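Heads up, there are several structures right after this.
Please treat every number below as a calculation from the coordinates, not as lab data. Here the structure is a predicted model, which is why all the values come from computation and not from measurement. Cβ atoms are built from the backbone, for glycine too; each structure is taken alone.
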Structure P
Amino acid sequence: MATRTGKKKALVPQPHGGALLKGGNDGNRGGRGAVPSLLRERLVGSFEQRIPVLERIADGVPIVRVEIPLSELVGHVSCPKCGKAFMPDNPKDLATVTVEAKQSARPSDQIRAVDTIGKYGPGEKHEITMVSAEVKDRLRQTVDLINSRASWESGSLLGAMEGVWR
C-alpha cells in the first residue's frame, strides 16, 4: 500500500497467516479500546471490594494459609500443666503430620499495602476537597450577597465581595 509520500510500507507477517502494515496507516491513531469511564467504574468497584484485604495485610493480620510440619513446631510447644517442652516418643513420625495455620503477610507486602491505601485512599490531589468552616461561611455570604439584588454591575459586585473576603 502506498502512503501519502508515495513510498510502499512493508507488510509484517502475522502468526494467523495475515499481515499488517509496518507502522499502521498514516494518520490513523487506531481505535479507542475499552471505554475508559466504564472500565474505571468497574475497577473502582473491584478495588473498593478489596480494601478490607489491603487493610488486613497492612495491619499484619494473619491471612495466608500454610501447612507446617509438626516436627518444626516441637521446639516451640510446652505442656500447659507443667511447662516442660514437648518431646515426642519418635520425632521421625512427626515429619509426616502437618498443621494448618495462618501467617501474616511479609513486611514488604505490608508496606506495599499501606502505600496502595495511601495512594488511592485519599484520592488524587485534585480530588481532595477540604474546606474550612470559615471558607464555607464566606461562600454562603457571597451567595447571599449575589442573591440580594436582581442584577449587579461587575464593579459594584466585586466591591461588595471585597468586604466578605477580607
Structure Q
Amino acid sequence: MHGSRDNESPPVTRRWLNRQRTVTTGLGTLAVLGLAFAVKIIGNAPEVDQGADLEGGLPPAAVFVQAVNQEMAQNTATVTGSLRAMARADVAAREQGAILHVLFDEGDAVAEDAVLARLDDRRSMALLSEARASLTAARSLVLQRTAELARAQEDLRMKQ
C-alpha cells in the first residue's frame, strides 16, 4: 500500500533540526568552558615535589600560604535561651481609656505608685460634666420643693 503512512515515522522538520543544532551547540560550549575552568584551577595549584618518597601513601596535600595580619577582634557570643524576671508586678488601671502616652520604657526602674501612662480622659470628663449637671438639677429641685413646702405650710396655717 503506497498511500498508507501508518508504518512510516513522521518526517523530520526544520524546526526540530534547528532545536537539535542549538542544543548540541550549547552542550559543546558548556564542555569547552568547563575544560578551560579546570585547566585554570589546575594551573593555579602549587607545585608538588615529584621526587618525594611516596612509600605506598598519597602525595602531600596542596598548601596555600598567606601572611598573617594583626587586627582588633571583639569577642561575641550568640546564644539561645529564655529570660525570667526577678520580680513580678501586676499593673491595672483604675479607669478605662485608651493609652495616650507611656511614660517609661521597658526595663526602666519604676518607683512605687508612679504614673506609668496617661489615658485618654475625654469619656471620664464627659461623665463628670454630666454628673455635675445632674447635681445642679437636683439642687434646683430641692430648692423648688423646699419653696413648695414653705408655701404649703403657709397655706395650711392660714386655713386653720
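Distance in nm of label points 7 Å out along Cα→Cβ at positions 43 and 139 computed as 2.9: which structure among P, Q? Corresponding structure: P. Using the calculated result -13500 for helix-only ellipticity at 222 nm (-39500 (n - 2.57) for each DSSP H run of 4 or more, over all residues; to 500), pick out the matching structure from P, Q. Among P, Q, the structure yielding -13500 for helix-only ellipticity at 222 nm (-39500 (n - 2.57) for each DSSP H run of 4 or more, over all residues; to 500) is P.
With respect to mean count of other Cβ atoms within 10 Å over residues 75-82, the largest value across structures P, Q is given by P.
When volume of the Cα convex hull per residue in Å³ is computed across structures P, Q, the figure 709 traces back to Q.
When distance in nm of label points 7 Å out along Cα→Cβ at positions 59 and 115 is computed for each of P, Q, which one produces 2.3? Source structure: P.
Work out which structure the value 6.1 belongs to, where distance in nm of label points 7 Å out along Cα→Cβ at positions 27 and 83 was derived from one of P, Q. Derived from Q, not from the others.
P, Q: which one has relative contact order in percent (Cα under 8 Å, 6 or more apart), as calculated, at 11? Among P, Q, the structure yielding 11 for relative contact order in percent (Cα under 8 Å, 6 or more apart) is Q.
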